[in-house]
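Multiple structures are listed underneath, in structure tokens.
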Structure 1
Amino acid sequence: MEQILTTVRGFDGALVVSPEPGGDFPEFTWGSAFFSFAPDGQLPQNVQPYGTIVVKNYPGDTASALDAPDRWRVNIHVGRATFRELTGEEPRRLTRPRDYAATDSVMPHPVYGALGWLAVVNPGERTTDTVVQLLRDAHDAARARFTRRRS
């Protein structure tokens, strides 16, 4: 997880927010990380993060069994073509059953897959390079959206 956090922190204009006890974020987010393009260092108010790392189950999101020790999941918003290439399905037409608790495997997010989100539980040898590239691409896409909104 640290390798991914360090990599994303190195992206130009990246903001990594990691909620902790006593802050403004709900308790279930403590320990997670949210990735945004924010060249001013301020958390964007009307934009969703392009990626996250979660370290425990969230309400309504338990299929990855993240409450077990040493489990965590990277979530990345990707374009339709990338989603289709990596899953073999269209985001809004997911039909294949999946083991969302499987590790080191790129798959649709168990809750937000239909919206173009991919997930990897405990990225390892097979998926870490892919995860890093997907996060880089998602960051670049977030930067492009930021630039379009500002012009």
Structure 2
Amino acid sequence: MSEVGRFTIHLEQEEGYAFKVKFDLKKAEDILLDEPPPLGERNGPNASRLLAAATANCLSASLMFCLVKDDAPAHSIKAEATCTMVRNDKKRLRVGGIEVKITIDDELAESAKLKRCTDLFEDFCIVTASIREDIPVGVQVVDKAGQLLHQAE
């Protein structure tokens, strides 16, 4: 694979298991990551929660881009990600799977591009395509009424 981009994110331990994350973006605020008890104080999300958020965000942005490109209407997509934690053969905690449910508003659900986009958008999501080889990622797209428009396991 050829390199097409690179970025660097800096982490600095604050105390205990809490780390401040500094992004390489001028307007991006620092965030605090922390492990849940008994290690940390859960004063911020841990890496597993960020992975679930990144997966849902990437899928939502990919679907939005396919449907509307540059004219993305505000408040037209909502997503939720459910992360399942499991123990491997060595009893080590691992991300066992991520389920993402994307709800789109009526305007997007009625798009003539919807069928084509639901066939394509997952493959264009950098995060999902990168982790899916080792972590199962289930995806659903539903309209505001909850009607299933797309499902992938």
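Computing relative contact order in percent (Cα under 8 Å, 6 or more apart) for each of 1, 2, which one ends up highest? Before the final figure, lay out the partial values.
Details: 1: 19; 2: 16.
Of structures 1, 2, the maximum of relative contact order in percent (Cα under 8 Å, 6 or more apart) occurs in 1.
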Top of 1, 2 by Cα Rg over 2.2 N^0.38 Å, largest first | 2
Of the structures labelled 1, 2, which one yields 13.6 when mean count of other Cβ atoms within 10 Å over residues 32-39 is computed from its coordinates?
-> 2
For 0.95 (FRET efficiency 1/(1 + (r/R0)^6) of positions 16 and 112 (r between Cβ atoms, R0 = 35 Å, to 0.05), calculated) the corresponding structure among 1, 2 = 1
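Bear in mind that the values in this text are calculations on the coordinates, not laboratory data. What you see is a predicted model, and the numbers here were worked out from it, not measured in a lab. Cβ atoms are built from the backbone, for glycine too; each structure is taken alone.
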